[in-house]
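Next up: some structures, all given as structure tokens.
Please treat every number below as a calculation from the coordinates, not as lab data. Keep in mind that this is a model prediction, so the values were computed, not measured. Cβ atoms are built from the backbone, for glycine too; each structure is taken alone.
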Structure I
Amino acid sequence: MKKILMYRWKAYNYKDIKYTFEKLGYEVKEVYQDLLNYDVDEVFAKKLKNIIKEEAFEFFFTVNYFPLISNVCQECGLLYVCWSCDNPLISLYHKSVFNDVNRIFLFDLTNVREFQGMGADHIYHLPLAVNTERLDYLFANTNDLENYKNRISFVGSLYEKNSYDKFEYKLPDYLRGYFEATMEAQRDLLGVNIIDRMLTPEILMELEQYFELEKSEDSLSDLNLIFSVTTLGFKIAEKQRRKILIELSKHHDVSLYTNSNTRDLLRINYKGSVDYWSEMPKVFRGSDINLNITIPNIKSGIPLRIYDVMGAGGFLISNFQAELPRFFENEKHLVWYYNEEDLYDKVKFYLAHDSLRKDIALAGYNLVKTECTYENRITNILETI
């Protein structure tokens, strides 16, 4: 039997990927260790080298990219395969991305083109997936769906614990005003990312005086990347999500499933957090409208949440993402909106048309069930490598 080595960590889709490899005839050996540093950990590296020397593996697989693992595989001559579920991966901006053992699959095409332009070989585009078999089994063996009925629901973080709030007090008035204006503009531009263009060389030179850039010796990341992703990106997501939820709750019954602070969201039904595996699909199935509000860090790709909702048979309204028309039809498989006013109009319309919502949800489910399976995606990976 063919054998692969997998690093197990907290990625939501890890179990589905492992199950699919086994379904396709692979024996999966798992290795696990908390990593405080994705770049250097001599003890873990030695452990991996010993495992690779003792057994024969076809390749090493991880969800997301780990420079340490790539370098170990390069040293041992073992193929390293990874598939991203987050974007952008700060860990990818590292000298190890040029290792010739790498086979890197990214769900955001913009990111793929970026790394290809940098000269990195073996970078491929691969959208994310959903395991409808698992979800169908869950629904066939549950009797509490009534507990998860909602008119409109949103499941996700409000990112109120973002680093910008802790950092902005250090900034002079000019820079603070500039970033506030940038975030306000980006908040209203759903599916388009303008942050990189706003972080001009002049602004970055000023920012260097106040923002401490921490990175490893082999990191290729710069101030633009780190600040736009880890600081502005999360703050903009907070602004977008809070504004949309507040506006919708003025006219509609809105439920929020999160572990974020919701004290200022007075009209919203706070439902607490839900387990990804056992509860979240029931929310998607039981809600008349499910919202997806993609974090700006995902530039063109389709986030996992869209597949999660559609795979559960839920009706979805999402912000527009550039790759959506490559795989889905608007108002046939799901509904996407181009700005906040468009969202509010579509929410009002679809709440009044039950049969149309159900038809779209069913068409979306049928499409992802056949076209967006983990078996299809993993087979694509295997054929490519």
Structure II
Amino acid sequence: MNSIDNFLFSNWIVGVIFSILTFFAIFFSLIYIGGWFQDTLTSLFQPIIESVAKNKDFWGIVLKQSLIGVAAGISIAIPYIGIFYIILAIMEDSGILARFIIILNRIFKKIGLPGKAIIPIMLGLGCSVAAMRSSRILASREDRIKVAFLFSFVPCSSRAAIIFGVVAHFAGILYAAGIYIISFALFIITAKLLNVVIKKEPMPIIEELPPYRIPKMKNVLIKSWMRMKSFVYIVIPLLIAGGFAYGLLLNFNLVNLIVAPLKPLTMGWMMLPPKSIIALFYGFVQKDLTMAMLANSLGTLNFGAVMSKLQIFTFGMASSFQIPCIIAFGMMIKELGWKNAIIIEISALLYGLFITGLILRLLLLF
């Protein structure tokens, strides 16, 4: 072990600082570089979608929703995931990732998670679909189930758009920051609770410490594409299918049947406008379009004119504290099977809605 590693592993404070700096470097790379690609690609798709939207017949509606699904996958998911895989390959080839995992193992084992869980969790900040797929790197099925449930409290890029585009813009930055703080607290608390419910003997981490080296860009790009291509081939068709299905619901006016029976949940428990449930349901299909659906259901882009700051904050929590979308659910089925996926989905949904209403009532006390 060289002098750098001696310094890195000898003091836990140094390890924590190294982990935080590495995490923020990845996070801000995803936010700024991924955000630039997202804006650029979205601007390319928008004229096409608007052109198709002019056709108001059955196939026009269905085609529009399918195109929106493809646009979401290419303009939102792919940039963040592609950049993350490039960063991950650079970290691997440089020898940094192995050291990052060993340090995090000391931190994560305190909440019952292995150090390698940080990889799908970090990936979840970009897109939960690929994050769910990457959870296969975890050695045990129990750990994969825990991490799958914890994705409910790892805000992906689409949920971040809701937090900043709706909550921060119409309620204020403190409300948006509050959602992130609550998400972090719930992640820790839920991980500890899952460690009690899902029993598992702790496993020592065995990670080879490769020498430090300068990555070769050709190898980085090849490795990134090998990981990325399966995501592209699997997720894009699922995005098309998700958009197609919602187009059918719109065409046959079936969405309106959802509103009335669920008033006890929206108005009673979460104190939200009844029609906001449409946006929450559609968010399960494609989370990144929740804002558009909220505007459609409420009839305005100025959410502050029809919702109080507390309602906007509550809507942000309800949109964030859950399994992010039907595509991630489909990937969960592929990775964990129908039974586990359904149990996780229903449990996470009920847990998230319960926490949302509970926090709302605690705030009302003050």
*For structures I, II, which has the highest computed value of relative contact order in percent (Cα under 8 Å, 6 or more apart)?*
II
_helix-only ellipticity at 222 nm (-39500 (n - 2.57) for each DSSP H run of 4 or more, over all residues; to 500) derived as -23000 - corresponding label from I, II_ = II
*Just checking, which of I, II has the largest value of Kirkwood radius over Cα pairs in Å?*
I
*Here Rg and Dmax of the Cα atoms in Å, for residues 226-265 alone has been calculated and equals 12.1, 38, so which of I, II was it run on?*
I
*Taking FRET efficiency 1/(1 + (r/R0)^6) of positions 42 and 282 (r between Cβ atoms, R0 = 35 Å, to 0.05) as the quantity of interest, name the structure among I, II where it is greatest.*
II
*Given a value of 6.2 for distance in nm of label points 7 Å out along Cα→Cβ at positions 10 and 50, point me to the structure among I, II it was derived from.*
II
*Assuming 0.40 is FRET efficiency 1/(1 + (r/R0)^6) of positions 34 and 146 (r between Cβ atoms, R0 = 25 Å, to 0.05) as calculated from a single structure, say which of I, II it is.*
II
_Ranked on mean count of other Cβ atoms within 10 Å over residues 154-161, which label among I, II comes first with the largest value?_
II
_For log10 I(q)/I(0) by the Debye sum over Cα atoms at q = 0.22 Å⁻¹, for residues 18-57 alone computed as -0.82, the structure of I, II it came from_ = I
